[in-house]
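Engineer: The structures come next, written out as structure tokens.
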Structure 1
Amino acid sequence: MSRAQDERRAQHQRYKEDVEARGKPFYPYAMFHDTVMSLVVVSVIVGLACIWYLTADEASEPEGPSSSGALGVLYEAKADPGTTSFIPRPDWYFYFLFYLLRIFKWPDTVVLGTVGVPTIALILLLALPFIDRSRERRISRRPVALVAAILTVVTMGVLTYKGATAEEGTGATGDVARWIEVNNLPEGEAQQGAELFAESGCTNCHTYLGSGVSNLGAPDLSSIGQSIDQARAKAYVSNPRRFGNSVMPVYGNTLSDTQLDQIAAFLAASKGGG
């Protein structure tokens, strides 16, 4: 232990001698430069925010004007809290975590994607200066560090790309006509239920005749009508908790009785085609 301390003290003494002979210490020179640069960056951000606020107008159309202000509109159209077709997506720098959650999509493993993996990565990053204390900085002499860095960059890049291009159940409304044809859905409540099924975002967790994505262990519903009648389908959709399902939302709180009848008729008529 004393030998290691002596070595560190000797290294620190050589560093001080090098600073006196060839350079300047970090404090206050480098710290001053960092402070000035930080102020410049913050000033630019504040300036851009002022330009946006002073030159922008409110959106006059639902989609917003195409040329309002130097940096865009001040406000877009008001959000519709009753929408059932909007699917939120994160900002691009969270796409890696967004796709990681698609990998750990089962309820019991979601904590791994949200807490486990990011926390482990953060702990390793914080521990790196204490683990790697070698003075060697040449890349050719540090194969482990080089491979770890490359794997990290590649993994983050792949997850970000996959998250940016991941398909959601947003286009299900365009498949309703095909559902009606393939499953021979009768006119009336069944076809109305198919439209409601697509608009309510059910294909965010369920698949139906190739549409949608499978999440949280939700089953394919293309032939659910072979094992369930309309009354049971309505009861299940209205309150899945009565049947031991703690993941699916309780649609009895958000859909009317007529809408529940339509969804139930659609599910009961889904026999798998033919």
Structure 2
Amino acid sequence: MVKLTSAEDLPRRINQLQSELDRGFPGSRILVRQLEQGPPFEAPIEVQVFGPDLKTLEQISQSINKILSQIPEVTHIRAEMAEPQPRLTVKLDEEETRLVGMTHQSVANQMYGTLEGSVGGMILEGTEEVPVRVRIGGAARKSVDQIEMLNIRPDQPLAGAEYSGIPLTALGSIQLNAEQATITREDRRRMTEVQAYLEAGVLPAPVLADFQQRLAASDFVMPPGYQMQFAGEAAQRDDAVGNLLASVGILAVMMIAALVLSFRSFRLAALIGVVAFLAVGLGLGAL
């Protein structure tokens, strides 16, 4: 968080800092944003696509990403389906695992305790108990080669055997693959979301309208069984306005009841209501 002594020319400062950080750290996604009022949203423009098949959702996400990248005001785009996470898969040899008296579950438990750690106790920080997690150091688990050399200890060592453990590679093979980390669902439907971040000082509504025009002018066709909806600033604004309008009816009834009970006359209450309505209209006209 950066606190400025002056808010003069704030959008230009934010955009300049954004450009400098993008050039200085090309391998990272850095978002420079101004703290604003209003309903909270993660990204100014969010496009949500619902459908059953993950491959089709990924293709739709790539098409939306391509159209958003053509808008000059868009600085960064984040697509869930376009960000696979690395996954380390261990394929154990059944015969070798049984020969050392181990099971898949015992090997998995030892790897989890070694890499992720296990709670070995608690310490007191003032009035709060903080768990102490014990695991191997970061230098011993930062690469696949080092993980392959992890030693696995059998549950019941063989009689007369003197060794600190069995290398993991002796029990099976390790593969590093790219895989979709999470599958997002909303209302029990699979969903992918594309988020677009804008330059400072740019309103989301015109950019969203520009995206909708570009989407309509392109050859993009939504497959049958798939649905698209917009979230972000537009959805949060509509929800806020809807929540406000939901109370208008109750407030109007209470105001009319208060006027009628105060003057004991429907005629005077109607007269005051007409005057109030005309006053609001002339005020808006003056503005």
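Engineer: If volume of the Cα convex hull per residue in Å³ comes out at 318 when worked out from the coordinates, which of 1, 2 was used?
Structural biologist: Here the read-out was taken from 2.
Engineer: Hey, distance in nm of label points 7 Å out along Cα→Cβ at positions 143 and 175 derived from one of 1, 2 reads 2.3; which structure?
Structural biologist: Value 2.3 for distance in nm of label points 7 Å out along Cα→Cβ at positions 143 and 175 corresponds to 2 out of 1, 2.
Engineer: A follow-up question, please. If you rank structures 1, 2 by mean count of other Cβ atoms within 10 Å over residues 47-54, which sits at the top with the largest value?
Structural biologist: Top value of mean count of other Cβ atoms within 10 Å over residues 47-54 goes to structure 2.
Engineer: Out of 1, 2, choose the structure whose coordinates give helix-only ellipticity at 222 nm (-39500 (n - 2.57) for each DSSP H run of 4 or more, over all residues; to 500) equal to -13000 when calculated.
Structural biologist: 2
Engineer: When FRET efficiency 1/(1 + (r/R0)^6) of positions 111 and 215 (r between Cβ atoms, R0 = 35 Å, to 0.05) is compared over structures 1, 2, which one is greatest?
Structural biologist: 1
Engineer: Then there is this: For structures 1, 2, calculate distance in nm of label points 7 Å out along Cα→Cβ at positions 55 and 135 and state which one comes out highest.
Structural biologist: Comparing 1, 2 by distance in nm of label points 7 Å out along Cα→Cβ at positions 55 and 135, the maximum is at 1.
Engineer: Quick one: relative contact order in percent (Cα under 8 Å, 6 or more apart) came out at 31 when computed from one of 1, 2, so which one is it?
Structural biologist: The structure behind it is 2.
Every number in this text was worked out from the coordinates using simple rules, so none of it is lab data. In this text, all values refer to a predicted model and were calculated from it rather than measured experimentally. Cβ atoms are built from the backbone, for glycine too; each structure is taken alone.
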